[in-house]
Each structure stands twice: as structure tokens, then as C-alpha cells.
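Listed below are the structures to be examined.
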Structure 1
Amino acid sequence: MITAEQLKDTLTRVEALHRYLDIDTKTIALEEEQLRTQAPDFWDDAKRAEEQMKKVKALEKWIEGYKQVKLLTDELSLAFDFYKEQMVTEEEVDNAYTQAVEAIEELEMRNMLRQEEDSMDCVLKINSGAGGTESQDWASMLMRMYIRYAEQHGHKCTISYLQEGDEAGIKTVTMEIEGDDAYGYLKSENGVHRLVRVSPFNAQGKRMTSFASVFVTPLVDDSIEVYVDPSRISWDLFRSGGAGGQNVNKVETGVRLRYLYKDPDTGEEEEILIENTESRKQLENRENAMRLLRSQLYDRALQKRKAAQAKIEAGKKKIEWGSQIRSYVFDDRRVKDHRTGYQTSDVGGVMDGKLDGFIKAYLMEFSETSQQD
């Protein structure tokens, strides 16, 4: 049974949310923005209309989120009072408390996402490190973890390219994750992930360490202006094969896009390689590859605007000791994030996609500095 102090703390957090989300101002702004959508010529300019509708939906999302939090805390207060009159059980009060706190924490987390790109969908790429089958198996476990995370949050997850391992697991996978604030939350996953376990692939049953890298970039849409120099693009075709492939070994539907990227500041050149086997049709795979290229170019421009400059590019360290952001130690039943110190013993839950604790700790640690970038 919760205490009166816990109830008071919950109500205080809701009052604070109302204040720093500035709900009253957002409510007035929503009415004004909705009025603009009622103009007779509103849909004459489709692009402008789409931008306006985004503004409306963004405001509605904050207001509805706060209303839900307020409703749940009001119900909690009633349940607490009704318990004194023996009209509800302790379990019912505790359930109401759990629901209210979860809603508050979700809204608090969302408030930490202040950057323009945070609201975008994302591209998540996993590469296995050195270590052969063991690291390739680890990469496939991470892929499953992020797929489960997406499912739990109602996100759509599409595998656009997958290369299977030699004996088990995967060498690399590229996934597109679409949903509210997908990039804002999953940007915390950028870096090297380290696994320590007794390997099922080792005949002596030795404890082994494996690494895999995760890269997360915002997935841009047509409303984002990104310049792609067509003279720096070249294409290869190949036959799709393995998981995710279509027309296996029959038709060259897979596409490999090579883009010679030139850093506008240093003049250094680097080849960006993107492979796509998402569709049965070569043309659609070309379009998907171009979208992924635009996302990468947008992300590079984004990183240049940031003072820290360590998000995506710093993740390209060697996949080895000392560079990991998180360790998963199965025997000790411990997963620890080395950037924030957050850890949990629920290894099974984490591998089933329960990452919110790590994400919240990361946002609480770094969102303030990222807002000042």
C-alpha cells in the first residue's frame, strides 16, 4: 500500500509537468493553429498544409499526454480516499499508483527530447565485431532485442538489409524503426555493446567476450532538405539472398549504392556504402537506398552542428575493449551502462527489449547538454 508521502510526491510531479510543459500556453496555441486549418485555401499548398497539420498534431500530443496523466493521478487520489472508507482494496490503490507513475515517467522522458530530429523515425544498423561466430550470434541477439523493443512501443520495424553469419547469427543488419520519437529514444543506443557469457560455441565451455556496434541515425522524409550530388553516386546490382531476400538467386533485385562523400570543412573524402534488399523490385530498392543515403547525409550535417560531435562518428571506434557503452554479463546477471552507471539484474527482460531504464538514465544524464549544443 502506498503512503501519503508517495501520493503527495506524485501530485507534485504532475503540477511540475503542467508548469514546465506550459500546458495553458499550448492549449491556446492549439486553438490558433486549428483555426488556420479551417481556411478555405488551406489545402491549396499541400506541403504547407502538411507542415501545419504536424504542428497541430504535436500540440495535441502534449496536451492529450498531460490530460491522461492528470486523469490517472485524480483516480489515484480518489482510490486513496476510498481506501480509508474501505471502498477499494490495497491492491487497487497500488495498481492506480503504478499506472499514474508510469504515465508521468513517460511524459517526463518525452519532455527530454527537445531537438528537431528527436521526433523522427530512425535507421538502426548493427555490425558484429571480431570474434567470428560468437560475435555474429551476439549481433543477432541485439537485433532481436531492438525488434522486441519496437514491438513493445508500437513501432514499425522493417529490415532493409541483412547479411547472415557464416555458421550462426548475422554479420550486419540495417533496420528502419518508425514510430513516435523513435530516434529521440534510440539515439542512446549508439556505440559498442559488449557481451560476456559462457559461449555455446566453445567446446571447453569457456567464458568469452564478444562485441557488436550499433549506429542510429534519423530517418529523413521528403520535408527535410538534403543535397545529394548525383555525380558522386555509383550503383551495383546483386542477387538477393538469405533472410529478407526475395527472388533468391534468380533476379538481381538487390542494390548497392556507393556515394563518395566529401567533408565540406576538411575536404576529406569517404565512401558511404548502402545495400538494400527490402523489396522484390529493383526500382523500389534504389529508392529505399537513396532514402537511407539522405538520412546518413542529414545525420552528418546534424553532428557538425553539435558542439560535442561525439554521437555517431565517435561510435566508429574499434570494436574492442575499452570502447563499449554497455556490458551484458550473463553469468553475473548484470547489464550495466558505462556512461550513466545505470544497471539491472533483469538480463532476460533487457534482451526481450526492456530498455526504458537505460534510455531514461541516458536522457537524464545528457539531454541538458544536448539541448545546449
Structure 2
Amino acid sequence: MPAQPLVSVIIPSYNYASFLPQAVASVLGQRAPDLEVEVIVVDDGSTDNTVEVAQSLGSDITFIQQANSGPSAARNAGLRAASGDFVAFLDADDLFARGLLASQLRVFEAQPELDMVICRCMDIQHGQGDQGLALWSLPNSHWDVHACNANLAPIHCFLLRMSCARRAGYFDEVIRYCEDQEYWLRCYGLGARVGINPDGLVLYRKHGDSSTRDMTRMYVHDSLMQEKIADMLRSLPRFPDHAKCAGWLAHAAGSLVSAGYLCQYDHERMLVMQDFFTRAVLNAAPLFKTDAACDASAALCHIQYYYGGRCLRLINWPGLQLTPAAAKAVMVLKRMFPRLAEVSADGLDARLRSTYAKLCVSGMPPQVRADQG
């Protein structure tokens, strides 16, 4: 690693002038004698005073303007301008906690084989003194498997080597939701090696203008992401790395979640997701090994158990009517996980919570401990 690594931080902004100064300040505050930061703000055709605010932030930032084209295009503009050894992405309404980048780089220094490092995230409520709401769980291994289920961390939790970002290419500009999940999936499909930073923290603001409020379109895009996951599981023999059965089970659970949400909004897409669930289970079954016979890591056995159990719990989603094919897939799951099939819904919930806790980093980042102290 260079003696003074340069981290490029790309901040797309669309009508977030009121948030932008704090976001930029949280990045510039990461600078240290052994760490330099390049801040690239990309205005995605804002109609508020983003231009004036960005220009007032001085020569410490690179400012790019473009016609409104979406977050993927804005991040790509930043990537084309970036010159760092590492790259991170920060939405203009979110924040890096103090010392984040230094803690991320310490993980790279300790494990030079890594391509990306992922840290913790805390939701904060804007307008109430940025009060802390909830600390996200952070899986401690097999991120390529978990990515077959859902996007488990916001974009600003990730720090990538620029060489990894260049291999993965640019964000898909057609996608307006889940675009970061698609990008990480491409990285994992290329064999990116992932490390965990339990000491780093990013802050995810909740506020009335957040783009995540448009939930219906998010559900449809999430279902489209499950189709991409299925394509990768079929076409890439080594994805997830030595964990194909777990990947199919994670995808099966993710498809059921999409089906559950879509049953209220889009009946046809709901049926498509049930079909993806069915095929995922049937692809996982021949690869499955019971806990007693599992020759993989203990963590991988727990992951298979967790996502198999998630599927059995999700079949009870209110309003979700299983197709005959999906119901037969459930019977296959029950033969794979007989102990889970026998317990009550409350008992299954308890087992899933216990298993998931084993798959995640325990404790709290030092910033949270200090604030609570």
C-alpha cells in the first residue's frame, strides 16, 4: 500500500444542497498525515442551489455538472475523474463517521490480498439532532453468498481498491434502484476478496426526501435483481466461491421476499418470483449436505441453515398464495431441513435470529460506544 494512499470519494448530488456541506465536511475530516482524500462532487442536474453550494466549498473538491441522468451516471462521471488508489461512494445526504477511512485502510494493510472492505452502518433521523436509530447487522464472511439474497449494506460502507473498480467497470446507467447491489455482484462474480471492518462506521440519514420512499418501484427492481442473480449462479461456476448451494438458497429466500411484496402490487411479477424460488430450490437440493455431513466451514453450514429456514418462514407471508410448483419446492426444502420444518413459527423465528447472530459481527463500533458512554 502506498505510504500516503489517496482515497477518491465520489458524492453524487441531486437537489441535496442542504445536506452537501456536511457530507463533504465528513470526508475532508478523514484526512491525516498518512491519508489523503480526493473529493469529487457530481451534480446530477439539480434544480435547487446545489451548484452555488458546491462552488462555495472551495478548491478542496472537484466539481462536475451533468444533465439529470440518475445516480449510476453520476457515480460513473466521478469514477472517470477519480485518480485515487482506493475509491468510496457517499450519497450527499449521508455521512462518514470520524476515522472511517483510516480504519478501512488498516484492514487493507493487515490483509493486502483484499479487494474491498465493508464497515458498519447506523441509521440516523434527520431533524432530531441526527439521533441514532439502529445499527445495521454486518455479516462476517461469505458476502458473495449474502449478496444472492439482498443488498446488506448501503453503498458508503464499501471501500474498494481502484484496481477492483476498474475491473468491474461502471455502474449500469439503466438501473435507478438497486444499482449498487448490481455493481457489488459484478465484483463478487470477478472473484473480489472481501474484508470486514467492525470498527468503521457510516451514517445513513432518514428523511422525507429520501429516494427509498418510492417502495413500489424498488420492489420491482429488486425482483429484476433476483433475475440477474439467477443468471450469475447459472453462468459462473465458481460464484459464490465454493458455496453454490448456499447461493441458491439465499437466492430462493430473496425471490420469496420479492414475491411477498409484489403480491400486493404486481400479480404477474409475483408469479415470476415464485418460479425463480422454485428453480433455486431445485438447483440447491442436489448440492445440499446435511449439517452432520457438511465438509465446508461451520459458517457456510450456518448460512445454508439460515436461508433454508428463511424460505420456510417466508412461505407464510400474508396474502402470498403459493403456486403448485412452489408448494412442491417447499416440500423439497422440508426434506432438506427436517428439524426446521417441525417447529412452530415462533420457534423458527427464534432459531433464525440465533443463527443469524452467529453469522454477524458482534458488539458495537467504538464511535457508538463512545457516544453511549
- Query: For which of 1, 2 does volume of the Cα convex hull per residue in Å³, for residues 58-177 alone, calculated from the coordinates, equal 144?
  - Reply: 1
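Taking FRET efficiency 1/(1 + (r/R0)^6) of positions 34 and 66 (r between Cβ atoms, R0 = 25 Å, to 0.05) as the criterion, which structure among 1, 2 has the greatest value?
Details: 1: 0.90; 2: 0.15.
Greatest value across 1, 2: structure 1.
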- Message: Given a value of 63, 43, 43 for Cα extents along the principal axes in Å, calculated from one of 1, 2, which structure does it belong to?
- Response: 2
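Given a value of 2.3 for distance in nm of label points 7 Å out along Cα→Cβ at positions 26 and 298, point me to the structure among 1, 2 it was derived from.
Values: 1: 2.3; 2: 3.6.
Traced to structure 1.
Kindly point out which one of 1, 2 the value 2.2 was derived from, the read-out being distance in nm of label points 7 Å out along Cα→Cβ at positions 274 and 362. Intermediate values should be presented prior to the final figure.
Numbers: 1: 2.2; 2: 4.2.
Value 2.2 for distance in nm of label points 7 Å out along Cα→Cβ at positions 274 and 362 corresponds to 1 out of 1, 2.
FYI, it's all coordinate maths here, none of it is from the lab. Small disclaimer: the values here were computed from a predicted structure and weren't measured. Cβ atoms are built from the backbone, for glycine too; each structure is taken alone.
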